[in-house]
Structure formats: structure tokens, C-alpha cells
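Just below sit the structures, each encoded as C-alpha cells.
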Structure 1
Amino acid sequence: MGGTSPEIIGVQLPGITGRFVWVFVTSSIPSKVMDKVTGLRVSGEEAVRYDI
């Protein structure tokens with residue numbers, strides 16, 4: 001029983017995929033809320049002014 005056998009990968013793949021979807025969704029929701037409330041981007045003028 002190896003650590004990278006196709007059987008083990010086949011069992012773990014749904015868990016990996018599910019975790020990816022969970023993290024994507026749970027991080028997207030707060031990001032969308034913050035974007036609507038405060039905005040996540042600076043204006044073009046501010047970007048040029050503070051460009052180092």
C-alpha cells in the first residue's frame with residue numbers, strides 16, 4: 001500500500017475538490033461584502049500618486 005497509489009488518490013480527490021470549493025466559496029462571500037461596503041480598489045489617481 002503506497003502513498004501515491006491510484007486507489008488512494010481516487011479516494012482523496014473528492015475530499016480535495018470539496019475542500020477547494022468550500023474555501024473558494026467561504027472566502028468569496030466576505031470579499032464581495034467588503035467590496036460593496038468599502039471597496040477593495042483604489043482610484044487610478046491614487047494608484048499613480050502612491051506608485052513607488
Structure 2
Amino acid sequence: MTLIDLQLPDEQAARLDRFDNSVRKSRGEATAESIEEALRREELAPRQGDHAH
């Protein structure tokens with residue numbers, strides 16, 4: 001596992017804290033899940049210029 005140190009604007013950190021509390025997870029766990037979800041969405045999103053057949 002890799003440790004990543006993030007610097008966030010205060011408002012974004014506050015939003016993250018509210019999210020952590022709402023899902024009852026630690027800041028690290030909630031952040032890791034958020035990153036994973038964003039990566040999945042990016043991987044599943046069609047690329048511009050790609051055409052479905």
C-alpha cells in the first residue's frame with residue numbers, strides 16, 4: 001500500500017470531513033474510496049472522439 005500526502009484547500013477538507021462522518025469512515029478510508037470511484041468513472045467514461053459501434 002502507498003501513502004499519499006495531500007494538501008487541500010480548507011473548504012475541500014471540510015467537505016471531506018462531512019463526507020467521512022456521513023459514511024462513518026476515517027478520512028483516509030473515505031479519501032481512498034473517493035479516489036477509487038473517480039478512477040472507475042474515468043475508466044468507464046467514453047473518450048472524446050471514440051465512437052461506439
Structure 3
Amino acid sequence: MEVGEMNAHFFLTIMKMAETYQRATKNKEIADMIKRFANDFADKVDELFSK
């Protein structure tokens with residue numbers, strides 16, 4: 001697996017975890033926090049590898 005594929009895999013996994021968490025706990029606030037983390041991760045990875 002190449003680095004870009006790994007980054008995409010992690011991002012998608014974290015997003016899926018947020019969805020699963022929300023379904024299991026009905027806690028949208030925390031699920032949204034997890035999604036924000038996933039988006040921050042993706043932004044930072046793009047920033048690091050676009051240099």
C-alpha cells in the first residue's frame with residue numbers, strides 16, 4: 001500500500017468509526033467531533049505531502 005492509499009484508508013476508517021459511534025450511542029456531538037478530526041487529519045496529510 002502506498003502512502004496516499006494509507007492516508008485515504010485511515011481517513012475513511014475514521015469517518016466510518018464516527019458513523020458507527022453515532023448509530024451505537026446516538027451521540028451526534030461526539031460523532032461530529034470525530035469527523036472533524038478525520039477532516040483535520042486529511043488536511044494536515046495533504047499539507048505535509050504537497051510540499
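In table form, for the structure just shown:
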{"quantity": "Of the structures 1, 2, 3, the one that -20000 was derived from, the read-out being helix-only ellipticity at 222 nm (-39500 (n - 2.57) for each DSSP H run of 4 or more, over all residues; to 500)", "calculated": "2"}
{"quantity": "Per distance in nm of label points 7 Å out along Cα→Cβ at positions 8 and 40, the highest-valued of structures 1, 2, 3", "calculated": "1"}
{"quantity": "Computed 1.25 for Cα Rg over 2.2 N^0.38 Å - originating structure among 1, 2, 3", "calculated": "3"}
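Each value in this text was obtained by applying a stated rule to the coordinates, not by laboratory testing. It should be emphasised that the depicted structure is a prediction, and the values quoted were computed from it without experimental measurement. Cβ atoms are built from the backbone, for glycine too; each structure is taken alone.
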